[in-house]
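What follows is calculated from the coordinates using simple rules that are stated; it is not laboratory data. Just so you know, these numbers come straight off a predicted model, no measurement behind them. Cβ atoms are built from the backbone, for glycine too; each structure is taken alone.
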Structure I
Amino acid sequence: MSNVPADLKYTQSHEWVRGLPDGTVEIGITDHAQHALGDLVFVDVPEAGRKVTVGEACAVVESVKAASDVYSPVAGEVIAGNPDLAGKPETINEDPFGRGWLMRVRPSSTVTGLLSAKEYEAVLAEEGA
C-alpha cells in the first residue's frame, strides 16, 4: 500500500502539493508514482522564473524502466526547482514527500481541483494499486 500523507493534496496524475507558510506550494510525485517508475536515474526540473499552467508537462522523471512527464497541478511562477535531484535523482525514491520535492511554485490564483488524501486513495484503489 502506498504512503498517502493526509496533510497533502493530490492529482489524478500522481503529483502531490504542499502549501507552504509564505503562500507558495511545493510539488512532487507520489509514493505510488515513484514505486511504479522504479529506481530513478534522471530528473529534469523547471528553472526559477518559468511560468506554468495547470496540467502542463513541466518536469521529467526517468527510471531504468521509463521516462514520465510531471504535470503542474497549479498555475503560477516556478520559484525553485530542487537542485539536489540533478546529482541524486534517487532522493525521490528515498523520500518522495520530503527531500524529493521537484519544484516550488508561487500560484497565480487560488489552488483548486486537487484531491484530498482520501480521494486520492480512492483513485489508487480504482487503479488496483
Structure II
Amino acid sequence: MSIIQVSTKASEQIVDITGDIAAVIASAGSGVCTVFTTHTTCALTILTDEAGIAADFLRVLHGLVPQLTSYVHDSPDHVRAHVLSALVGPSVSVPVRDGRLGLGQFQRIVLVEFEGPRERTIDVRVSSDRLEP
C-alpha cells in the first residue's frame, strides 16, 4: 500500500493523477491496482485527456445534481459536493501488467474535486495475480 497526496487549487477541479499512480506501482509486477480516496467530497474516475472533457464532465454532473437552496444537512454547497462524490465514486480499479497500468491509449486516472481547494489523500494498492498456496 502507498499513499499519495494531491493538492487541489480550485473549488471544483479535475486533476490527472495517472503519473503519480504509475510511479507508485512501477515495481508491482502484475495484478489489479485499486485507487481509493479517503474523502467524501471528491471522487476518482477514468477520463480521456482530450481538451474540454474536464469542463464538459463537470457541466454534465451539475445538470444531474441541481444547486438547491435548502437541504437537511448543513450547507447547500457541502451537500452537493457529497452527492456528486457519491455519484462518481471513491475508487477505480485498473489492471497492472509488469508494473505498468493497463489503461487504454487515452485513459487517465483523475481526481475530481467538488469542494476545494484541499489536500486529498489517495490510497494506492496492487493485488497480485499470483495465487498463494
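So here's what we get for this one:
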| read-out | value |
| --- | --- |
| Parent structure of the calculated result 1.7, given that distance in nm of label points 7 Å out along Cα→Cβ at positions 23 and 119 is the read-out and I, II the choices | II |
| Comparison of I, II - label where relative contact order in percent (Cα under 8 Å, 6 or more apart) is highest | II |
| Computed 1.14 for Cα Rg over 2.2 N^0.38 Å - originating structure among I, II | II |
| Entry that produces -7500 once helix-only ellipticity at 222 nm (-39500 (n - 2.57) for each DSSP H run of 4 or more, over all residues; to 500) is calculated, selected from I, II | II |
| FRET efficiency 1/(1 + (r/R0)^6) of positions 39 and 95 (r between Cβ atoms, R0 = 25 Å, to 0.05) from the coordinates reads 0.95; which among I, II | I |
| Highest-scoring label, criterion being distance in nm of label points 7 Å out along Cα→Cβ at positions 55 and 103, among I, II | II |
